[in-house]
1. Out of P, Q, R, which structure matches 1.9 when distance in nm of label points 7 Å out along Cα→Cβ at positions 24 and 168 is calculated?
2. Comparing P, Q, R, where is distance in nm of label points 7 Å out along Cα→Cβ at positions 40 and 64 highest?
Structure P
Amino acid sequence: MKIIAFGASYSSKSINKQFATYATTYFAENEIEVLDLNNYPLPVVFTIDLEKAGYPTPVQLFIDKITEGDFIIISMAEHNGSYTAAFKNLFDWASRVKAKIFDRKKLLLLSTSDGRRGGMSVLETAKTRFPFHGAEIIGSFSLPQFYTNFNKESGIINAELKDAFEKMIDDVKRKL
């Protein structure tokens, strides 16, 4: 099985990319590719006028990567309660080329932030929206207070949160 994972952020220090990468360690027996969204630069906004001129090459490259995956792990970054502008832009472009971008693939949706809610608002938005684009969401998890509850060496360091995460991962594995 090929797993495609990414943090839905263009930040070079994205905590959501770190969290998505961490989640892949629970699936180490599989082929894993962690995407860096910086490899998919696009015009700042999607408009019908730009669309008429043609789709930028990075859009198709992103769609191709999603298509290659058998299972997708996305950790959603949250800005003001919703998707980051850069991810929303990529998602808008991609869904214009292929409306059902996720093509009935199974998704694990994650989120984290430094706040107490851990990106729960964007996670709920994605859980509602992505099925319209062909996603089968088989698990989700929000990690609050990233810098308190996570470190690069150990992953989730809060025992209660780690236990909840691992139970969710076990459930996801049963659904794959």
Structure Q
Amino acid sequence: MNTHHLILMLLNKENGKIDSKTKLQKEIYFISLLLKRDIEFKAHYYGPYSIEVETALDELIGAGFVNVKRDIWGIDTRYGFEAKKYEFFLTNSGEKLAKIITDENPNDYETIEKFVDNLKKIENLNYLTLSIAAKAYFILSKESKSMTVNQIIEKASRFGWNINRRDIDIAVNILKELKFIK
């Protein structure tokens, strides 16, 4: 199964819609770990990011299986970037293809279902808190050892991520709920 399939199955489980590019990247990050698929996630502004996921999403949009809605809010004066939000939707043909892929990959889809269902149980979860959890887990997985809060914060700063103790507490709770840590 390829990255295109993972995106389609995730969108299928998410009732055909994901309301953030960051959320999609982070959900695929965790799903790829659960399915033991290497999608080459690297440290990026909002946490683990995969150009492979970005490319697959763009190809799904170009092929007409996924629609995207972009809302532009203006310019972020602090960083000079355009402030925008993306929403991704399965098209009718995308829904049909997602159903076929889901039916052909029941074990993988079951893993995705459990993951998304667990996400929905977490209070106050949004794409930012999911991003913080992904950053923390990315750091922990790269170090392959237990780390203190201060060590995680220090390592995060090397990636350009501004994480504080409260963020780590949030991340730990999310990662426990998702059963990535004990």
Structure R
Amino acid sequence: MKSIITLGGSSSVESINKRLAQYAGSLLTNVRVVNLDLNDYQIPLYSVDLEKKAGFPEDLRKLDHHIAHADGIILSLAEHNGAYTAAFKNAFDWLSRVEQKTWRNKPMALLSTSPGERGGQSVLAMALDRFPRHNGNIVFSMPFPSFNDNFKNGEVVNPELKAQLNRGIALLQETI
């Protein structure tokens, strides 16, 4: 059976991006979905000196193992000051040292959300530019605006956003 990992690019325990990624994963059929949480991986702040001294942290290797063995990825990025969160950027920096082609050409749905009207468009644009250089095979991307207005009781309530997300996840499903 094919497997997909979901990941919210935030260390917030109540991450809306984690919730959106997991919801998107629930739309898949006949696929094993593995929901990952950055909080489950204790990864120190990246430094070339630390890498030389101690090598790759064990939790980093576990996270990389999930990416390497997945058939696809659903990643929803949180936005802090128009960029990746510190937690995601740190994990990404480490992961790119383990394998420069971090995403290994895995089909990827790339999402972003925020409470605001832009839905994380700045961080999404950053990732759309950067991830292909790390072998990101982005088959679908979508900013999800005004999360608290458009996602209630565990589901998307805005019909247009719901249809757009369903189409994108169906495309991911076809690709894997």
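1. The structure behind it is P.
2. Q
We did not get these values from a lab; they are worked out from the coordinates using the rules stated. Keep in mind that this is a model prediction, so the values were computed, not measured. Cβ atoms are built from the backbone, for glycine too; each structure is taken alone.
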